[in-house]
Structure P
Amino acid sequence: MKRFFCMAVLALMCAAMYAQLPSVKLKNLEGKTIDTAELSNDGKPFIISFFATWCKPCNRELKAIHENYADWQDETGVKVIAVSIDQAHQIAKVKPMVDGAGWEYEVLLDPNSDFKRALGVNMIPHVFIIDGNGKIADQRSGYTDGAEEHLIEKVRELIEKK
């Protein structure tokens, strides 16, 4: 019985790990509504990074990704989607920050934390790596310098599996 329980828990964990993205309606910086269940990258992996303008580790991580982003895109075609969880009264700070940093990511606004909640994110920064089929392949919370290398290594693994 104990063995069956452990296998059942493992199966559930694997199912959750490879779940589809939930459907939440968010706006991008231009005000266009985006359904998160339809996020994709033409069959290639992509990264979703939850951040806030006030979160120093989030901004360090997105800056570190930015420094490598052009090379990563050339090599793998990966795309980064940054999701701001800044509340409604702080949303006006997001676009100037993104523009000032020169980030070329797709940026979505989640002022009510609906997408964050739907994905079970408790702490930011929180990053998801999505495979070419739109399934969650990996995720992690927090950031330490150099941790962005794990992201591109996981993307490379996903591309090799195809």
Structure Q
Amino acid sequence: MTKVLFVCLGNICRSPAANGIFNALINKNHLSGSIACDSCGTGNWHIGCLPDKRMREAGARHGYAFDHRARQFDPENDFKDFDLILTMDNENLRDVRALAGTAQDLAKIKLFTNFCNGDYANTLIVEDPYFSEKPDAFDAVIAHVENGCEGLLKFLTEKQA
């Protein structure tokens, strides 16, 4: 079983979207016995909360139900429990790396955008839509995350083959 953890700042926008989208891909491809995922945030502000209402609404428009409850990154357990820890931006990458206790922990941490391709191939971060004034910011995150999740699934299935 390969276990993936998606990490953003508050665990109410980008990482729960990645968790929901990747779970949908796992189920669609009948891979629930070999791949699992979860999400969390580096901050503790939203522990126990559902994703932001705007993200849930955007998810519903795209056929997803984002119902993950926010939790904070737990270095003691998450480095042990997950094979791949994917951060949505450089700030979270830096914060999670600072919590790594071993070289093995550090090797698990990567930017989510490393798995993006096509129009998103050269992106360095998934923009945080939380404070954005763009009316399509949450839909844009979903498109970006869908792209990265497809690339991630391809990477993991080729790795397992």
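Quick notes on this structure:
- For 2.6 (distance in nm of label points 7 Å out along Cα→Cβ at positions 23 and 55, calculated) the corresponding structure among P, Q: P
- Source structure (of P, Q) for Cα Rg over 2.2 N^0.38 Å, computed value 0.95: Q
- Answer label among P, Q for the case where volume of the Cα convex hull per residue in Å³, for residues 47-86 alone, calculated from the coordinates, equals 91: Q
- Computing relative contact order in percent (Cα under 8 Å, 6 or more apart) across structures P, Q gives 30 for structure P.
Bear in mind that the values in this text are calculations on the coordinates, not laboratory data. Because the structure is predicted, anything quoted here is derived from the model rather than measured. Cβ atoms are built from the backbone, for glycine too; each structure is taken alone.
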